[in-house]
Structure 1
Amino acid sequence: MESATTAGRTPGTDEIAEMFDESSDMSNVFNDGQVHLAYWYGEEDEAPLIEAAQRLTRKVADSLWLREGDQVLDVGCGLGAPAIQLATEYGVRVTGVNISTRQVAEARARVRAAGLAGQVTFRVGDYGALDFPEGAFDAVVAMESLVYVDDLGRTLAGLYRAMRPGGLLSLTEPTREGLGAEEAGRFAAGFGARRMLSVAEWLQTLREAGFEPAEYLQCGPRVFGMGPKYLHAVDTRREELAGRFGEVAVDGLRQTLEDFFAPGADRIGYAVITVRKPGN
């Protein structure tokens, strides 16, 4: 989750790239490279933010039925921590794509430090206009990334082409539950996104792109409903973060998180949706 750089309208592609560039240093430290949201079992769950974020990555991996040696595409790969986690824990080969040059540089540094340079690669590019060979990937991961693309239909068509028949795609996104379409659009624009869809709208859009639903999980209460835990993570690490980025930056992070989670889990959910490209 990132904050929008331009209030009152949805940023263009270059502005989105700049938004991620500017947030990468803080995210690299605060989330340890897991830029997406996190999963807690309940208020009594005392798992640190980073551990809870890794849980969500595992939920995506498990929904994809990953097997050793699979070729995985990570669209909007962030700072690379999920790709490294997938490679380490599941033995897959991952190619990550991101429009942020700064984040890709950080991701490549993480891969080198992990000794996975031959197994995980990252490239700067617009995942809304992919040029991979047809059928190159067994699985696609899209964690909180598809809401930023301009032309969702074209993007999904590109992902469909890049997947082998029978391959799986798993996306995670905040979803509108108690929000009307117009209000959801305004909320999405507030963090730089172009859309916020319901689970039903996502499924319809994916079907129109040729995919078949395989599984969908609404885990909003355990993700979006845990806003206080994100704020607690900031408060717990305030001294450390302020020492590196300054009090103003930490205050800004906390306010962004507070505003983002303000609607509550009864109005905004969080879904893991997995679909299949037909074929063997």
Structure 2
Amino acid sequence: MTTIATTPITPGAARSLKNRVSTSETLSHTITMAYRGLLKIKRTPEQLFDVTLQPIIFTVMFTYIFGGAIAGDVQSYLPIIIPGILVQTVISTSIVTGVQLREDMDKGVFDRFRSLPIARIAPLSGALLADTVRYLIATTLTFVMGYLMGLRPEGGLGGVIGAALLVIVCAWSLSWIFAFFGVIARSASSVQGISMLILFPLTFLSNAFVPVDTMPGWLQWFVDINPVSYIVTAVRDLVNSGTIGADFGWSLVGSAVVVAVFAPLTVKAYMRRA
């Protein structure tokens, strides 16, 4: 006679249930979702066209078009333009976060995630963490192009690494804003349109490409308070002299404020819309 082993069932009232996840579990879930994002990039490498072609095209085009007019020659313009191109390229790349988020939500992918016993923020933070790979690629290519064109950073390798980390951190924090647009917008195209409408003036109306003192007085006032200008100045200080100034600190403080404000808003909007 065969004996069938049975597993005792614990009554619901006697079970230890919880509706919250710990910090370590949240981190684990975020890393898992980030790995999913990396797999998407691996299977559809054309997603990297913007971060591979844009740094090369913008660096070459802007340098040879504006170099002689602004700095007298290309070599003198490189220490000015490379940090500006770096900030402009990497920050623009963060728009993709919101666009892809909206596409995933339209396909119902995030509805499945919402039904899983995972941290609510994990699908969002994981996607944003995976996008740091895009920022790293854009940063590396910009510095490589600058080096090939003749840039020799006076700040040394330490200054270059510090500038790269600063730009990646700032871009990651700004991606929470575009992720918020990705949640509340109705289509991926509208996310891109709204994001570019905000980001385009901020990047070009800054000190990224031309000296501020060549601008009209009323425009100088806007450039001086533009957060992108703080990031560009901090990157230039690190790359060209290896120094950390007040702009570096303000850039990090601004990034922390953006995350503190938009991360809860994005998660709340995501849970409501999902």
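Where a number appears in this text, it was derived from the coordinates with a stated rule and is not lab data. On a predicted model such as this, the values are computed, not experimentally measured, just so you know. Cβ atoms are built from the backbone, for glycine too; each structure is taken alone.
Out of 1, 2, choose the structure whose coordinates give Cα extents along the principal axes in Å equal to 52, 46, 39 when calculated.
Attributed to the structure labelled 1.
For relative contact order in percent (Cα under 8 Å, 6 or more apart), find whichever of 1, 2 sits highest and give me its label.
With respect to relative contact order in percent (Cα under 8 Å, 6 or more apart), the highest-scoring structure among 1, 2 is 2.
When mean count of other Cβ atoms within 10 Å over residues 152-159 is compared over structures 1, 2, which one is greatest?
Top value of mean count of other Cβ atoms within 10 Å over residues 152-159, among 1, 2, belongs to structure 1.
Quick check on the output: -13500 is helix-only ellipticity at 222 nm (-39500 (n - 2.57) for each DSSP H run of 4 or more, over all residues; to 500), derived from one of 1, 2. Which one produced it?
1
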